[in-house]
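Scrolling down, you'll hit the structures one after another.
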Structure P
Amino acid sequence: MTSVLYDAPGPKAKRRNIVYSVVFLLAFALVAWWVLSAMADKDQLAAEKWSPFVSDSRVWTTFLLPGLWETVKAAAFAVVIALPLGAVLGIGRLSDHAWVRVPAGAVVEFFRAIPVLLLMVFANQAFALFTDIESEIRPMYAVITGLVLYNASVIAEIVRAGILSLPNGQTDAAKAIGMRKGQTMTHVLLPQAVTAMLPALVSQLVVIVKDTALGGMVLGYGELAYQARTITANYGANIIATLTVIALIYILLNSALTRLASWLEQRVRQGKKGSGTVVAIEEIDTGVGSKV
């Protein structure tokens, strides 16, 4: 049997896949057993190291939940700023005008080449030297600035690639009915490219959430990962237990973000099936949507 995307496995391939699955599960079980044994030998499975997360609510109310809020807050600000900025830079790189295309390309390539951690450190020093931002909140501004500069550049490339992935016939058809470059981009190319870009954009949003931890480790920003230090300082040497709980919180947070994005993508696809983009003939005739 053959499907649209691949050849369905035959009897031999099915048996081979079963063998591979069993071997993988056995290998995974052995690795898990070795890890748990090593942790037990180092007393990392002792109940007193894990009990604070169950028996003491202050671990959550004082450290974990405030740290989670700082992570979500920094990531949310970065996403809100980086998404439109990245879209503008991505469209700018496709402009017919060199005075728009070249600066946009230079900005994207420059900030995309610098590690996000270095951008955060530079931003923190710049805020310290040239602004009056208080030292207590300066790390948050530095983290958001670094995330915005780097991720806006990456998003710009996602937008550019998404638009360029569309068939040339879309642009030719728009020109044939008299649409200008701006109208073609707004009414024809972008609505179709959004669906193609969503998986890559979701992956980048997850990266933004995780990269907030860099600010905590280097700049002392009180996000979720940073709380590992304060928890171990107050509850003893339970670093493995603390990091495990924090990792699970990150997994749940990013899983929720991915599910939300998948739901949004499904709604977008359903909306495209139910309705088409309509441009009024008056809008074309009057020349609304100037050339980019």
Structure Q
Amino acid sequence: MNARLRAVYALVAVLALAWLFPVIWALLNSFRSYAYTAQHGYVSFGGWTLKNYADAWERGNFAHYLLNSLYVTVPAVIASIGLAACVAFVIARFSFRFNVALLGLFTAANLLPPQALLIPVYRIFRQVPMPFWISSSGSLLNSFLGLILVNTAFQTGFCTFVLSNYMKTLPAEMFEAAEVDGAGVWTRFWRLALPLCRAPLAALAVLEVTWIYNEFFWATVLMQDSSKFPITSSLNNLRGAFFTDNNLVAAASVIVAMPTLIVFLVLQRQFVAGLTMGSTKG
């Protein structure tokens, strides 16, 4: 191994350690008692306990806030990826005058920061009437539907961009043969395009769950009732008036991160399987 390669490996190792250090440090201290670290300092070893996780779950009311996050995340992810797949299929497999313009329209929402659209989105949501069984405010404000719609709107563009570029790489002859055999547009989309897009669909599912699950900006703006906030807001319930138990917050952060980690582990096999599809094609 030459000196240049050893230097590259050393640099990568240092960067990986710097990247993982905060996560490892938080995970380590989440299993330590605050009394022990207050006496011996955080640069010590001992004071192991599981009490932080039980206290964080109870004091943060995680069960309630986790359901709130699920009410928003699951429909928003399904809607954004589903709509994006439909639009991407039309853009990739059909040629028409406004093909590129349509793709630009869907990706335009990702070019602006959400803060720039805060006031118009808030005013629009306030003026849209909704039945009281959906929203207690009589509008899209303070409703899970409002958060689902705004997250879907902002995430569909990115998903469309990724899926359209992937679908353009699929062999056109395959779709032409299916059309000759009498397959309609829906059949070509559902039976051909989607199965061949398992890799980007799995990757997008992981990314979208992470982004929407951790999103807190729109919840703060559009929600008037704090009991409807997502799980990320539960971390604020663990802050004391005069001091903060960092070990307790670390345990709460680990709990909050678990759903996205589980989603990644569940979809990892499908993601790898989708990537290797067609790799042995001669």
Requested in this report: Determine which structure produced the value 1.08 for Rg/Rh (Cα atoms, Kirkwood Rh), calculated from the coordinates; the candidates are P, Q.
Outcome: P
Requested in this report: Using FRET efficiency 1/(1 + (r/R0)^6) of positions 33 and 257 (r between Cβ atoms, R0 = 30 Å, to 0.05), single out the structure from P, Q with the greatest value.
Outcome: Q
Requested in this report: Of the structures P, Q, report the one carrying the highest value of distance in nm of label points 7 Å out along Cα→Cβ at positions 209 and 225.
Outcome: Q
Query raised in the report: If helix-only ellipticity at 222 nm (-39500 (n - 2.57) for each DSSP H run of 4 or more, over all residues; to 500) is computed to be -25000, which of P, Q is the source?
Result: P
**Report entry** Identity of the structure behind 8.2 (criterion: mean projected area of the Cα convex hull in nm², for residues 25-96 alone, calculated), options P, Q
**Finding:** Q
Query raised in the report: To which of P, Q does the computed value 30 (relative contact order in percent (Cα under 8 Å, 6 or more apart)) belong?
Result: Q
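Each value in this text was obtained by applying a stated rule to the coordinates, not by laboratory testing. Bear in mind that the values here come from a model prediction, so they are computed numbers and not experimental data. Cβ atoms are built from the backbone, for glycine too; each structure is taken alone.
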